[in-house]
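Readers should treat all values here as calculations from the given coordinates under stated rules, not as data from a laboratory. Source: prediction; values computed, not measured.
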Structure 1
């Protein structure tokens, strides 16, 4: 039988969606007929994203910083009002600057923890409150990284702080599953975004090679031989954030072209 997403008319909140992975995810949900709120921290960039997405369907932008308590409260409240509720949360966020463990300061650890650990956990709680109050059989999908399974050199704060997403997904799947809310995670590998370019540039500087050479060396570790496109990752968000994955919860799905070597 053909798969049906069941997303037509569904109410979806996508964070960090003014560019890159979040933008591709928002576009994919709009193409399935969902009504979407997109979030970003930079007003002008978010306005451009909303304008680019408007031809795909009903979309609204809300400026909010995912590391700030008050902004997270406001983001959920304004999304609930704009959409009339929330059926699916897609949590994407930017990443801290590249750097080794010993290069990090207290402030850099604090900022990374707020963005990659505290922010998603608190936002999940606020969205769950909305879903439970309206008895919505909701879905949450959190973007983490393959780095939570196999740490990647020179992105120490991401390696450490994004691991919390795995605990969040498994905890919420157990607690919210009996109430009809499914929670899953996605582990992107190398996805062709500005962030990946910055990682290669940092690697090149440290190794005394060009960024193209750093990219080529990294691609050798990927069985499919290339970086993924944001649109390819977005399809997995749609699958986990829709009826197509109706019996999937607590999963952490790698989207990495086969890069992970670990089993389990």
Structure 2
């Protein structure tokens, strides 16, 4: 049976990982790469359950540290940051000036992904929890709003959303040219100087793991159980050479632990 390079990628960089896989497969027909994309928490759980994974690209460095190290990974590379924004679905509009009024409207419906499966989901909730730093009492109004929706599953391509607004990452919204509202820095999880403020809120992932608010950091690791570790390092090196700023990410560059280098 031919070997395969298994790439697990968070949705936030799924497009970039997919582009590299196309190039990789042209250069390496002897070791084709396949992409599994999804929420980073779910991807890590799948890898820890024994599913083949050679490279894991997570939307959140913190869950690599808490769920994988040191038993399942020696280290990771933080390669980019981001910020939380609110996007409008077709037929709706939202701006950085009117986002609060739009979300608080009695008939508004705003959504985010499942916080127990996807960092984009728990970061949306953390952003809402931080809203009191922008306006006292705003967090409860938003979190308890009847139109506040947690999506059980990600919408399929072409599926019409049944909500008006969506919490997500700035990079994805900009790349897809979706109308967006930027949130105040005290809410958007982008500013390193506000790390202490962000850490004042937290969300429970499961019975054992809690995630604190922190500046968004996307990271890559090669699990100890990787079946093709040398090829995984080659693929990781190529991925890390991406110009992430050109794709609307915040530049970040940090190596934690051992086993990986940033080109």
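Looking across 1, 2, the calculation of Rg and Dmax of the Cα atoms in Å that yields 17.8, 56 traces back to 1. Quick check: 29 is what I get for relative contact order in percent (Cα under 8 Å, 6 or more apart), calculated from one of 1, 2. Which structure matches? It must be structure 2, since only it matches. Please state which of the structures 1, 2 yields -13500 when helix-only ellipticity at 222 nm (-39500 (n - 2.57) for each DSSP H run of 4 or more, over all residues; to 500) is computed from it. The read-out comes from structure 1.
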